[in-house]
Structure P
Amino acid sequence: MMNPRRVKLLFLYIALLGLSAIFLMPFLWMFTTSLKGGEDEIFTYPPQIFPKAWHFENYKYVLELYPWLTFLKNSVIITFLSTLGVVISSSMAAFAFATLRFRGRDKIFILVISTMMIPYYTTLIPQYILFAKLGWIDTLKPLWVPAFFGSAYFIFLLRQFFKSIPIELFEAARIDGASIFQIFYKVYLPLARPAIITTIILHFITAWSDFFGPLIYLQSEENYTLVLGLNSFRGMYYTSWHYLMAATIMVITPSIIVFLIGQRKIVGGITLSGMKL
């Protein structure tokens, strides 16, 4: 007779496989649609998931039709610089809040965390006016420079992780003559690798798929990101669903790859971040 625990696990796995299939169906439809020959094949009844013939040339046609390499370059620049800025600024701020003792530390930390409750759209007009006076409109700067001033969410995440590191390591390093920056760089950052990787992955996905920021600040097509270019492509070729799906697959693939590679790191980094405030 089968062990009751194994029976429960079997039903659990079957349920999870069923849910996975449901969630993956839109991606499967999008991928197969990108390889179909045209509207007649896409909207046929009864619906056919798989194409009669696999038209991989759809991807080549889409690449030739629109300057995707220019959009890719802009997306890479914004994503790389903003991710770098968030990691540097947030980790340094989190280290200070977690280890250093100074007057008003906890109050300042609460003030930083409270900024997460401010809707993005309430600060949009002042930010736009500021960037306009700096001459940054229709440039990539508004999309990556603010990242070097930290992110409240990632400051909180990294601060929680740093607080889980025994303070004795900090004190021992100070006794050995290490400076504050040396302790941060040589002791805390290597130990905080799971949380740092989590920060990189989460911010990468956010920055790569950002649509509203580029829509507000970018005007010239040569400055478009992939997501903004995809929206423009949809506006021009909204009836060519097979081409639109091919372009969508190319845009979302990097985010999917990064998430699949780092999903365990995300769970581990958040779990190990400690829950003591």
Structure Q
Amino acid sequence: MGAARNQGRCFSTVLCTWAILKRVDFHLIAANLRESFRIIAASRSAGELRELEGVSIAAAGATFPMFNTAFLSSPVATERELKQRILVSIDHFGERGQEWAYWVCEDWMESPVRRRSRRVFENHGLRLATELPGMIAGSIAPPLRLLPPIEVRRVSAESGRDAFCDVGSVCFHVPITWFREVFDGRDVWDRFISFVGYVNGEPVSTTSVVAGGGVLGVYNVGTLPEFQRRGYGEAVMRHALQEVGSGTERIILQSTPAGLRLYKRMGFREAGRVSVYSS
């Protein structure tokens, strides 16, 4: 009886520890994601940053609605609270006539609210655009295969911007004029640290790294379709993290379904989910 009771206590302790770690990981993911959009918005003359009741606004003032963003910034305990956070955001962007998106780190919401959240967003005219696993790693595992040679250059206001945008527009299926508009600020490259990988002088792959919220965030990981499945994306991402980080920081990202297996091989684990709703 005593052994069973002790096993029960140990199991409960493990569950409690796991829940605490998951909560910490979620806050790191949410903070870095919000910071990445704040950097872009702050770099543009049309950009705007606002803190409203339970909502953070980071709007680039761009045609591309995914960069005119609202985020939950505090816990949501009831469906009524969620509706209020949605209406605050609708009012903000409606006054400005901007198309926009709500990036929702779902762990902000209590479980009963989370289960009904999609319906609540859709009732307010916001459709689910994508769901992305939030992932975190304490360190990056060594590659399981020999990665191909690729020349990696850091993007600056003077060089690499067009190549970065050209690759991004193809990989993320966005008009090139939209992509260039978002990244037209000169200051953005100081903190939205970005890299382009070149094969035989041709830009083929990109990665960006943002330091914020106590972690490094990985963004804009993309490789042109004809160069995929050769290891170029992984090579550029590893180069970027090695150049930007000290090797001691935790690293976060939001994965697409296509990248999930690779990121798990690199040492990332799932630690939440980000849902993106579009107006």
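Read the figures in this text as sums done on the coordinates, not as results from a lab. Quick caveat, the model's predicted, so the values are computed rather than measured. Cβ atoms are built from the backbone, for glycine too; each structure is taken alone.
One table, with the values for the structure above:
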{"item": "Winner on FRET efficiency 1/(1 + (r/R0)^6) of positions 72 and 128 (r between Cβ atoms, R0 = 25 Å, to 0.05) once structures P, Q are ranked, highest first", "result": "Q"}
{"item": "Answer label among P, Q for the case where log10 I(q)/I(0) by the Debye sum over Cα atoms at q = 0.11, 0.13 Å⁻¹, calculated from the coordinates, equals -0.84, -1.03", "result": "P"}
{"item": "Of the structures P, Q, the one that -22000 was derived from, the read-out being helix-only ellipticity at 222 nm (-39500 (n - 2.57) for each DSSP H run of 4 or more, over all residues; to 500)", "result": "P"}
{"item": "Answer label among P, Q for the case where distance in nm of label points 7 Å out along Cα→Cβ at positions 112 and 160, calculated from the coordinates, equals 5.0", "result": "Q"}
{"item": "Among P, Q, which structure scores highest (criterion: distance in nm of label points 7 Å out along Cα→Cβ at positions 56 and 192)", "result": "P"}
{"item": "Top of P, Q by relative contact order in percent (Cα under 8 Å, 6 or more apart), largest first", "result": "P"}
